[in-house]
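Heads up, there are several structures right after this.
Derivation of every value follows stated rules applied to the coordinates shown; laboratory data play no part. A quick note: this is a predicted structure, and the numbers were derived from the prediction, not measured. Cβ atoms are built from the backbone, for glycine too; each structure is taken alone.
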Structure I
Amino acid sequence: MHKSVHNLIQIEKEIQSNIINLDTVNKSPKIIAVSKTHPIEIISPLINHGHLDFGENKVQEAVDKWSDIKNEKDNIKLHLIGRLQTNKVKFALKIFDYIHSLDSEKLANKISDEQIKQGKKPKIFIQVNIGNEDQKSGINKENLGNFYEFCKNLDLDIIGTMCIPPKDGNTEKFFSEMSNVNQELNFKELSMGMSGDYIDAIKNSATYIRVGSKIFGNRI
């Protein structure tokens, strides 16, 4: 068994045991295998194992790496987890099924225009700047309701929110805040948690977790 497949199975077991211990109605979250910067030879064992959800940071890298595979295997779901520039939206919609990083009205408008042109609607998460950090993208919590209404008026398929919490030791507090925000807006999906903190994310109702190094190892 390839190491990445072994790692994925171990993560799935760990999640299952935590869900049982939590005595929660949570079902297992979808694991997005963050394959950015890894060549397809490293990713292929997971594809052959039957894993379906993969995450990329950059549009051009995803187009180069995944176009042929997605033509062959249309059940694979590709998630854009990095920042999306407006000039890349046209290409992003061609390859990505999910966009996790909607962070501005300008980007929302561009996606709306492009999905009409292409006749394709990606599933979208609104990125929330949950720690109000100047250096991070995302919508501030106070503006989220208005921004969601703006997106609905553009006919965007908003399915949930996403966050990257501050690295200040209070991750679980921010995850809890995100869970409350998500419930207030009646979203079913919540994208949060990475290799180092996905169990805390799951405890706070994450439905998609983004795991890279714990599956593939550290990037070279």
Structure II
Amino acid sequence: MVRVKVCGITSAEDARLCVEAGADALGFIFVEGTPRFVTPARAAAIIAGLPPLVTPVGVFWDHAPGHVKAVAEQCGLAALQFHGDEPPEALGQYRLPAIKTIKVAAEADLAPMDRYEVAAFLLDSVARWSEGESRTPISWTLARQAVVAGRRIILSAGLTPDNVAEAVRVVGPYAVDVNSGVEARPGLKDPARVRRFVQQAKAAGTDAA
């Protein structure tokens, strides 16, 4: 069954909503100046209330390794997602599983995956982030190529409750990641959209299996 990560969590209420909907992982964005930035202290309080087997993932963007490690320890993170231009050698020093974001616009953009040894790759669009507007999905055909090549792929970018089932059937990813696609506004999740997204993703993953 495909796994679901809901990113951009900023409150205990949204975390509870996503967990009750069946999300497997929650993403906490520690990138200052972005619409869904959360302080380590706030994230730590939210993560402390999570049930077992729900994975808290910290999202970082070219942060210093010492900062990443300090935030991970303070918050009790279980995985690290790197969204910037971190070189392969920088990601080998972390004890926690690392996820490297690859921004995909053309087939050539998949080539850097050969250089990284990480737990998974998150395929995203080249857009820096969403301010609440809808995002354009990346090419699912290219994403499928990465899956066929044996990569553990987390599919992101432009996913919504309306298209996630088709995306899962076409790509066959390890997981899907959603942020703005289930929001009422940046940083606030829409309960109905969250529940429908998780249901659609997991049902499609079961059918594909």
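So helix-only ellipticity at 222 nm (-39500 (n - 2.57) for each DSSP H run of 4 or more, over all residues; to 500), computed for just one structure, reads -9500; which one of I, II is that? Corresponding structure: II. With distance in nm of label points 7 Å out along Cα→Cβ at positions 73 and 177 computed over the structures I, II, the top value is the one for I, the highest of the group.
From I, II, which structure was distance in nm of label points 7 Å out along Cα→Cβ at positions 145 and 161 = 1.2 calculated on? This value belongs to structure I.
I have 35 for percent of Cα pairs over 26 Å apart, calculated from one of the structures I, II. Which structure is it? Attributed to the structure labelled I. Comparing mean count of other Cβ atoms within 10 Å over residues 121-128 across structures I, II, the highest value is found for I.
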